[in-house]
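Once you scroll down, you'll see the structures, which are given as structure tokens.
Read-outs throughout are calculated quantities, based only on the coordinates presented, and are distinct from any laboratory measurement. Every value quoted in this text rests on a predicted model; they were computed, and no experiment measured them. Cβ atoms are built from the backbone, for glycine too; each structure is taken alone.
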Structure I
Amino acid sequence: MTTVLDIVVILSLIILSISLAGLIFRMIKGPSLHDKLVALDTFGVMLMGMIALISVMVGTAQYVAVILLIGALAFISTVAFAKYLERNVLIHDDRDLDD
């Protein structure tokens, strides 16, 4: 017998899967590099949501570490890509080489 929670989790996973497919299309065919970056960041957030829903469906809290890892990696990659888009360099060296 399925409960209401099981049905809601399965429907949510289906909706998130369709959204992820749209995000993958946006990452590949985005009109600009900025759109691709936003799609990549949203992909990470939605992936975290899907893993959380799977954790609820399975009934365990063991996936929390995976969710935190994906969140940290998504944040770091977004900041690095944004810095690259702003200055066209990833590592900016301000030191004077004359000393």
Structure II
Amino acid sequence: MFSRIARPSLAVCSSARFAYKMLDALNGADNRVECAYVRSTETPAAYFATPLLLGKNGVEKNLGIPKTIEYEAQLIENAMPELQSNIKKGIEFMSK
């Protein structure tokens, strides 16, 4: 289990990594791919974390969910009700 200090550190590190890759891509670097939690049509959930191709125009393409085995696909399916509920709560909170 992550400590209370480690979780925020992981979030900061992954955010910084995404920002550096995005800036690199915006400056002309090719084939920069990074995962991010974005609005998506890859699953029934309105938002989902998937690999994104980054380029000079920002997010060039959502690369979708990588190939999964049946067990992983079932985990994603099982998580959908909870994920959709949390997304709904987040959207409602932000619209206040």
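Here helix-only ellipticity at 222 nm (-39500 (n - 2.57) for each DSSP H run of 4 or more, over all residues; to 500) was calculated and came to -27000; which of the structures I, II was it taken from? The value was obtained from structure I. Computing FRET efficiency 1/(1 + (r/R0)^6) of positions 21 and 77 (r between Cβ atoms, R0 = 30 Å, to 0.05) across structures I, II gives 0.90 for structure I. Using volume of the Cα convex hull per residue in Å³ as the calculated read-out, with 99 as its value, let me know the right label among I, II. Considering all the candidates, the number was obtained from I.
Out of I, II, which structure matches 24 when relative contact order in percent (Cα under 8 Å, 6 or more apart) is calculated? Label of the originating structure: I. Any idea which of I, II comes out highest on distance in nm of label points 7 Å out along Cα→Cβ at positions 13 and 61? Biggest value here belongs to II.
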